[in-house]
Structure formats: C-alpha cells, structure tokens
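See the structures that follow.
Bear in mind that the values in this text are calculations on the coordinates, not laboratory data. Keep in mind the model is a prediction, meaning the values are calculated, not measured. Cβ atoms are built from the backbone, for glycine too; each structure is taken alone.
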Structure I
Amino acid sequence: MRSIISDQDADILRDTLMPRRTMLYGCAAVGGIMATPLSSAFAQTASNANAPGAAEITVDRARNEPIPIVIPSFGSGNGATITQVVTDDLSNTGLFRVISSTSSSATPDFASYKAMGAHAVVTGNVSGGRVEFRLWNTLTGQQIQGTAYSFSGSSEVRRVAHMISDVIYERMLGEKGYFNTRIAYVSQTGRRSNPTKRLAVMDYDGANSRLLTSGKWLVLTPRFSPVSNQIAFMSYVNDRPRVYLFNLQTGQQRILGDFSGISFAPRFSPDGRSVVMSVTRGAGSDIYVVDLASGSKRQLTSSGAIDTSPCYSPDGSQIVFSSDRGGKQQLYIMSASGGGAHRISYGSGSYASPVWSPRGDVIAFVRISGGFSMGVMAPDGTGERILTQGFTVESPTFCPNGRVLAFCNQSAAGAGGAGFSSSVRTIDVTGFNERAIHTSTMASGPSWSSSNT
C-alpha cells in the first residue's frame, strides 16, 4: 500500500512538529519557552487571587457588558506582535473591550485608567528573548498576575502571546482560556467537482497553518487526540475509505483497525487510549472501539441500521451517536460498553454529528430540516437551542473550556460551482459572536485540540 505522504515529508514533519509540554503557572518549560512568576511591583500582595475585585466578572455578565481592559504596547518588533495577538485574542471573544495604550511604564496610572472605565490593566515589555507582563486590578490597585516568559526564537512569539491571553482570560473570568490551542481541519483546493483535500493543522486563530498530507488521497473528518500529538481521520487511500492515525511527532501514519468494511467517523476516548468509529456492514453500519495499544476491536452496536458519528461523554462512561434505527437519523445515548440505547432528539428533521461538550453539560449537533442548523441540547434531550443556520453547517467541535464551538459553514454553488465557499467559523455556546477563521484555502471538518502540545 502506498503511504499517504512520502518518508521525506514525514521526516520534515517530525522535525517541525515536535511535541511541547503543557504550561504551568509556576516555573515551567513549554518547548523552548520558560515561564517564571513575578512578584508584585508594589507593596500589595501579588498572590491573593481572592482579593476583592480580583476576578469577580462572570462570563455571563461579560457577554452583556464586555470587560474594559487596557492593553499597552509591548514595544516594536516582537513586542508589536505580542500586543496585536493579545488584543485580537481578547477582543474576538466578545467578552473584553480592549483599550489601547502607548504607555510603557511598569507603574500603572490607576486614576487615569479608572477614568477611562477600565476594570483591569496590563503592563509589559519585551527585551531580547524575554517577555514580562503583569495584570492589575484597576479598582483595587492589586497585581493579579505577574509572569516572565523566556523564548528561543521569533517563531515562539505568537505562542507566548496566546499564553498571556490565556492567563488574562482565566484570572478575569475564572475559567481556563483556549487561545494556546490548535485546530485540525481539511484544506480544500481545486474544482468543487474534483477537489484536493489535505489534512492540515493551524493555531486556533488561523495562524501557522501546516499541510500534513500531499493531497494524493482524499481525507475527511480529522479528530485530535485529547492527550497526545495524534490525529485520527478517514482517508481514501487506494480508493478504499478507512480510518488512519497520524502522528504529529513523527509524521507517520497507520491504519486503525483494518476492517473488511469501510471505517469512518473516528473519535478518541477521553483518555486517548482508544478510538470509537463506524464500520459498514451490508447496507448499515455498526459502532466499534479500537484499542490503540493492542489493536483489539470490540463491537458496540448491532441494530441493523446506520449507527454512526459516535462521541464519548467527558468521563468516558457514555457514547452519543446518530442512528436511523427509528426511521430517520436521530441522536441516541448508550453505555460506553455498548448495549441498550435511548433516544434523546425529537425535533423535526434529522440529527447528525453529535459531540459532547468538555463540560458535560450539553451535546452539540447538526439538524437537517429543509436547511442545515447547528444547536445544542442537554444530554437528556431537553433545552434544545439552535445557535446558527446556513446552506450547510456541519462538524461542530468544542474548544477545551466548552464555551466556544468551531464548525464548517458552506455556501450554495451557482452554475459550474461558482460562488461556492467552505470555511471554518466559531460561535459562542450561547449563540452570540459568530466569527470566521481566516484560512488561505477553503476549509472544512474542524477539530479543536485540548491544548497546543
């Protein structure tokens, strides 16, 4: 069998996509980046995160009243990049109103910033390969966070900026940020009738996009591992659709469960040790789970229908999937070990592509009823809400904190395919702040990583 990519390409990918360790707020190494805590520049304590006003803005309140925050200039060159990335990260959430400042003083003018209505202010600077930043509560004059980052090259500057944004988001809102993450997707070029679709990965904001496969074989439905540098996806190698596993550390790939039928719709378990997928059987399909270490396969459904798009609950105890066992595609939940399943969707039309939120509180889905829409519902099927609609909306995927969804949005095509577009967009789980992620090619099938490992 011919490899999806050449050994030479795999060697290049191995050298450029080495794994990086997850950041901690103490002294920590993240790839070539070192993070060191900074003490308060004033007499106030720098470690009292529970001080009045330190992080008292809730996400719900910030939606109605975006938090005014002063972001200064970190300087020219790398400093300008950090200023822009942090500003974009926070602004694009819709939860912050960024106030720009040319001040580079390490001592904030709290009275002036209070007059501007700012609730928080950032001070920082870049010197060589070191970035220092501090986050202050304007109302109390207390330092909320202070961290210095040491990095080895300009290629790491954007990542440092995303780390700073994550710290600000968490300290102001009380939830983990999601800026230092990546999205796997399908890059599409060529004619719509005969497209070239390649596996690709990018930073969450569309920067640093990399193509991982050559385009010789069609690829679909990439899925990031929650714990490692691996992506499961379906590829049409030798015109036989099967699920493959791509290793971002080595650039190599392998078949995952060599079934006699077509395998598709993969999804990792929360611990990353197995992958659940659909496998065709006659006119239907069953759900199987494949252990990554041993390669052993276990069948979970045998309904005689089309059972597909399985996704684990965050604790790994249940699986939501789509099935036409009741006549048309609806959503069902069963134990992760298989067995009886109960239906949770009862709206008009058909339901597909379910994905469980990392928070466990909702399941996102695509509903087809005349047109396409994307929504969320509780795991028991209650509280269904439509977030967005379009000619085609598909492939919902949650960011790590469960507050934002990425998805594919496609437009209708005119004569000869003219006017067709396919892009990745994001939207808040409440249905506000829908935005497009800029990519150099058409894009589809997004999958959000748990971190930028």
Structure II
Amino acid sequence: MIGEIIVFIITYFLIMVRPWKLNEATGALIGALLMAAFLQPHQILEALGFSTAYATPLVNTWNVVLILIELMVISTFLDDYGFFEYCAVKAMHLAGGDTRKLFTYTYAVTCFITAFTSNDIAILTLTPIILKFCRRAGLNAKPFMYSFFFAANIASMFLYIGNLTNILIGDAFKLGYFDFTAYMFLPTMAAIIVNYVIFYYMFRGSMEASYPVADDTHAGALIKNKAMVAVGLVVLAFVLIGCGFANWLLLPLSIVTTVGAIAIYIAERKPVLRTKRISWRVVVFVISLFIVVKGLEVSGVNAIIGSFILSIVGQNPVYATFFISMASAFMCNVVNNIPMTAMMVPITSSIAMTPEMALAMAYSLVIGSNLGANITITGALAGILWIECARIEKWSTGISEFIKIGLTVTPIVILASAAVLALEILLF
C-alpha cells in the first residue's frame, strides 16, 4: 500500500508543480508507468475498461476515452468554422455597449455552449475570444473571465456527456441518459442562478464603464462556412439525442459519437487536419490517471475511504447528498477531479445499499466533480487549460486570488445545488 500511495503523491506533484517544464500529460504518464510496477497485467487491462478472467471493470474506460476524442472532433469542427465565436460576439452586440448586460449575456452564452458541448471545449474556445474583446473594448477582463470559467464548470453538470466525470459516474451507476438530465436540471439551474447573483454583486463595481459596439467585428462575418456549421449542428443534435437511445438500448455511447465523428470527417474531407485538432495531451492524461487510480484501488486505500464515508452518512440519502457533494468537491483540489471521480465511483457504489442511496451518491459526485473545479485552479483539467489559454493572451490571475473567490462562492453554490438534489431524491 505504501508504494502505491508514494507513486500517487509523485504523480500529483508532477501534474500540479510540473517541474522541468513537464506538461500535465507527461506527469500523469510517468505516474502510470511507475504504478504499473505494482499492478498485474490483467489489472492494467481492467483499468483500461476491458473485462478479464479475474474481474469486470465498473467503468468501460475505453468507451469514455472514445467519447472524449469524438466530442473533440465535433466541437473543434464547429469552432474552426466560427460558430462559437459567432455566439460570443452576438452576445456582445446584443448588450449594446452596456457592460453589465454583456456580463449577463456572456454568462448565459457560456452556460448554453457548455451545456451542449463540454466545459473543456467552452474554455478552450471562449477564453481567447473574451480576452481579445475585452482588450479591444478597453474593459476589465476579470469579471468576464471568472464568471465564464465558473459558469462553464457549473453548466457541465446538465448533460450525461457534459463532462468526462459525468460519463464515468453515469457508466458506473448505470444511470439513464435522459434520467441524468431530468435529475440534474434543477440542481444545475440552482447553481447557475446562485453563482450569477454572487458574482454580479461581487464584480458590480468593475462593470460601470460602457464599451463601443461599432468598433466590434460583425458577428455574421465570423461564420466561415454556413453549410459546414449546419452539418456540425446537425451532428451535434444527432449525438445528443442518439446517446439517449444508445443508453436505453444498453449500447456504448461511443457508437453514437463514432458515427457523428465519421460524419464530420466525410463532410470536411480533411482527416489529417481534424485529427491534429484533437487534444491528445488530454487523452494521454486521462488514460494515465485511470492506471494510477487502479493502483490505489488494488492497494486497499479505497476500502478504507469507503468505511470512513459509511461511518458518517450511513444509509441516509440526505446526509450522503450534502457530504459527498462537498467532500468530493474539496477532494478534487487534492487529487484533481478525474482521478477523484475514478477513485470515488467504486467506493460510493459499493456502500450504497438502497436505490435512494445510489442516486444520492451518483448525483452528489456529479455536483462535486464539476463544482470542485471552481475552488482552485488545479481542481480540474479545466482550470489548467483555462489559465494556460489566458497566459497565451497575456492575462493571468493570482492563485491566492482565485482561491479566495473560489472559497467564498463555491461552497454556497454547492450547498444550493445539493439542497435541490436532496429534495428531488426525497420527493421523487
């Protein structure tokens, strides 16, 4: 057990501190290679989602990774043809030079784009757009950058495929695709509204200036090819609806996303370009972390954590909802949200003895794994991507400042979301 824990700590250090200019993917890969020394070959296969003669994994990792890759294909396609930039600039025009309206519209557009793609995609595409506009219009970027980042992590709770962690949880707990959205709609809306109200009050003094609308780019001109954007939107709609039917038929969701990605490749006929646009660093990062977390599971660490949680919440779904939502959110900032989710899924599913407890555990993990990214920059891959994209545009924020805002806002947002979820579980 000691060896596995040491490897986990080394991996965390390499990902968060990134010595010798290592990126997060390289750090995770080094950790996976070190952890492989403590694992049997069949355990590595199980970590990747393949059944062996010894065990059937709770999560089909290969399915999750395929979905991640293929959603990147669809999302980068829409981004490259200007759809996301069009949405952002359209919101800026609708605000009519009113900075506070622009704050509201930016928040709303971020929630919309994230809800139907993913938080990572929204962050990668909107960060440079928002910073360039703020610089051109002479606006303080801080309110917009914080509100859009927090909104992206909140809105990703809405859909089964809105975040990689959602897919892990849904896959492990066998959640229905449409049931997921039905349960998470109100908790997500509660989080969106509470977070918006707090931020609007917090940043109201920085949003008094107006901005010149006439100097901005014409929104319609940002669409580079209307036919291609139409194809992308049709494919996206197909994936969002088709995944529901695949889930109902007990088929891997990657079947649907694969069809969608193939349609994009056929329509565009630029396979090399589209494949290069996939963030392969993220893929390596995710696969490596699954192997690292498998080492903790095999070592017995998971069993110890499970016993501790059970001693606190028992089989009370309300206690479980609040405890798991808050605890998992803070754990994200100790181990990052992806390994936290991969580690907590088998723990929470094994101690849930009733249907109500299983629901409480599953959806509370969704809340924690998404909102935990808003406590510190390193709480999730999204934060690392956000700050790196921002630095390219020569904007940054202090880690202490982010933590101060995160600790002020996020616990309140988590409590609001968890309260709505607990009420749903009790009533329905």
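Numbers at a glance
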| quantity | calculated |
| --- | --- |
| Which of I, II yields 0.35 [FRET efficiency 1/(1 + (r/R0)^6) of positions 107 and 259 (r between Cβ atoms, R0 = 30 Å, to 0.05), calculated] | II |
| Which entry (I, II) yields the derived value 24, 53, 22, 1 for P(r) over Cα pairs in 20 Å bins from 0, in percent | I |
| Structure from which -3500 was derived, helix-only ellipticity at 222 nm (-39500 (n - 2.57) for each DSSP H run of 4 or more, over all residues; to 500), options I, II | I |
| Entry that produces 56, 43, 29 once Cα extents along the principal axes in Å, for residues 251-394 alone is calculated, selected from I, II | II |
| With relative contact order in percent (Cα under 8 Å, 6 or more apart) derived as 11, matching label from I, II | I |
| Among I, II, structure where distance in nm of label points 7 Å out along Cα→Cβ at positions 131 and 379 as derived comes to 2.1 | II |
